[in-house]
Structure 1
Amino acid sequence: MESIQNLNLEATKSAPAVAFNIDGHLKLEGKFIPDNAITVFEPLFAWIQHLEAEKVVFDINLEYLNTSSSMQLFSLLRKLEENCLIKSIVINWYFEKDDEDHYDTGLFFEEKLYRAKFNYLSVA
């Protein structure tokens, strides 16, 4: 099995900050509007596939998520669920209290995933 290290990427104008820690604490924070979402997500997909953690807590705090990024985020969450080395998954889905679309995106993801437990956290 390939050994991985923490993955930390600074936010840009079009991509969020990434803090993926080998202890199972994962975080995406910021805007997600890249020109090519697939290239942004490729290293995240690879990292998730090698993660060995009893429990994953994934904080997803995105101000904005375009359609292609939303699709790639869902693929990332599916890969997280497919990793049999992870026993439990908790997704902390942050949304602005007036942003029903973003909240609904979290509900849609939760409905399509079978292992992840979602917590919805309203921010001002």
Structure 2
Amino acid sequence: MYEKIIKEKGLSLTKKRVDILRTLDINKKPLMIDDIKKKVKTKMDTSTIYRSLKVLVDSGLVYQTDFREGVSYFEFHGENGHHHHIICTTCKKRESIDICMDKAFPSLEKKTGYKITNHIFEIFGLCKTCLK
């Protein structure tokens, strides 16, 4: 499955990229580099993970965000996996949401002259528990 997805994006197929995608997919939540390094089956140094993730993020297979914590988190998007998050600013609870601004991109591109190639959209607020 991951091999096919990588090839369809026109990327070179490597065991390390497959292992990173599998690890992110299995965990079903955003992971930091250290988490990925601990969970991958293939032995990789941190710089290899960073380089592989850069390619996967640039291709749109992996989503990168920092949740305003100053640390990058990575999540597998794969086929139909595009989503964003709502994050509690108090307890840091995160939930996936299916809201996206991508429908506004054509008019935004026309207005600004930019070709949008990627985006980050996160919403911050207080969860039900922290509102009490």
Structure 3
Amino acid sequence: MGMLKEFKEFALKGNVIDLAVAVVIGAAFNGIVKSLVDDIITPAILTPALKAANLSDLAQLTIPGTAIKYGNFLSQCISFLIVAFALFLVIKGINATKKKEPAPAPAGPSNEEKLLMEIRDALRK
């Protein structure tokens, strides 16, 4: 029974729940990026290249005589770059909003230092 209790404590920690939420949001974001690449970037930017190769779809790009579809690989690379850039912008925004703590003001002299300064000043007189 102890192992079940430990697992429950682990699964209900804030970090695990945050991770689960991040995975779900990441999966939804993946759908958005896939649509962006497949429906906007590929037709808008890669259409001239596809027409030059007499193809209508990026997935049709293959190495002649093989089953290697490098068009799908290119699509996934574009998707990765978009996700990486989006995450870069998010992290950059988060870092910009973090409050930069001002450097602490130098502490004044301690009581011992004050006493030593008084003694020094008294000896000078």
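Bear in mind that the values in this text are calculations on the coordinates, not laboratory data. All values reported here derive from a predicted model rather than from experimental measurement. Cβ atoms are built from the backbone, for glycine too; each structure is taken alone.
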Value 18.9, calculated as mean count of other Cβ atoms within 10 Å over residues 24-31 from one of 1, 2, 3, is from structure 1
When distance in nm of label points 7 Å out along Cα→Cβ at positions 40 and 112 is calculated for each of the structures 1, 2, 3, which structure yields the highest value? 3
Supply the structure label, taken from 1, 2, 3, corresponding to semi-axes √(5λ) of the Cα gyration tensor in Å with the calculated value 21, 17, 13. 1
One of 1, 2, 3 was used to compute distance in nm of label points 7 Å out along Cα→Cβ at positions 16 and 48, and the result was 0.5. Which label is that? 2
In terms of FRET efficiency 1/(1 + (r/R0)^6) of positions 8 and 32 (r between Cβ atoms, R0 = 25 Å, to 0.05), which of structures 1, 2, 3 is highest? 1
